[in-house]
Structure 1
Amino acid sequence: MKALFWLVDEILSLYFWAVIIAAVIQNLVAFNILDTRNRLVWTLADFFTRITEPALRPIRRVLPDFGGIDLSPLILVLLIQAARILLGEIEMSLWRAGLFY
């Protein structure tokens, strides 16, 4: 059971970093610091966009338009951190109840 909690926490942690990297790459491309004609840059940008876009799309639908500022990665990072905290609390509750060793 402990391995399952660890695995879910690690997956959430990796996704947290993927969202941050995707947001940084998106901003660097938007400000023409990174050139998407470079094959490596395009591959990395495409990979992180494909990984994070399914979670960001519903958030973007709900958020109002802020005039070109995309706050959806920030909302997703906060949701991931809240899920990690909730997961830790559930694990501690099970441990205190004696259901978890």
Structure 2
Amino acid sequence: MDARAHYEAEVTALGTEAARMLAAGTSEEQVARWIVAQRNALKQRFRALTPAEDLARLEAWTLGRYGNALGPSVEQLRSAGKSWRQIIDGAARPGLYRGRP
């Protein structure tokens, strides 16, 4: 399994854990904040394995889109009108690799 496949599997596992937390009664806000932090930690871990040239392109794209190299913060997502559940769902979805670094 390549690094991207590992990353996607770990993101999916975050979604499973978020669902467990919600079922156990943890608030949507707490779960949203937790999953965004966990997803950002995953990004950092996998970016440490990314070749420097690819990483530079990835971070430049992300910085241009979200204003920081890791992606949107919980506060940015809320300001954009996202609900706690939408934030959870988005952070649990690995996204499609569209030829971006």
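Given a value of 0.70 for FRET efficiency 1/(1 + (r/R0)^6) of positions 11 and 27 (r between Cβ atoms, R0 = 25 Å, to 0.05), point me to the structure among 1, 2 it was derived from. Mind showing how you got there, number by number?
On the way: 1: 0.50; 2: 0.70.
Computing FRET efficiency 1/(1 + (r/R0)^6) of positions 11 and 27 (r between Cβ atoms, R0 = 25 Å, to 0.05) on every structure in 1, 2 gives 0.70 only for 2.
Identify the structure, out of 1, 2, from whose coordinates log10 I(q)/I(0) by the Debye sum over Cα atoms at q = 0.15, 0.18, 0.20, 0.30 Å⁻¹, for residues 3-50 alone was calculated to give -0.46, -0.58, -0.65, -1.04. Don't skip to the answer; put the middle values down first.
Working: 1: -0.46, -0.58, -0.65, -1.04; 2: -0.41, -0.55, -0.65, -1.07.
That value comes from structure 1.
Could you figure out which one of 1, 2 the value 41 for relative contact order in percent (Cα under 8 Å, 6 or more apart) was computed from? Kindly include the intermediate steps, with their values, before the conclusion.
Working: 1: 36; 2: 41.
That value comes from structure 2.
If Rg and Dmax of the Cα atoms in Å is computed to be 13.9, 43, which of 1, 2 is the source? Each step should come with its number before you reach the end.
On the way: 1: 17.3, 57; 2: 13.9, 43.
It was calculated from structure 2.
Matching task: -27500 is the computed value of helix-only ellipticity at 222 nm (-39500 (n - 2.57) for each DSSP H run of 4 or more, over all residues; to 500). Pick the structure from 1, 2.
1
Read-outs: derived from the displayed coordinates by stated rules, not from any lab. The structure presented is a predicted model; accordingly, all values stated were derived computationally and were not measured. Cβ atoms are built from the backbone, for glycine too; each structure is taken alone.
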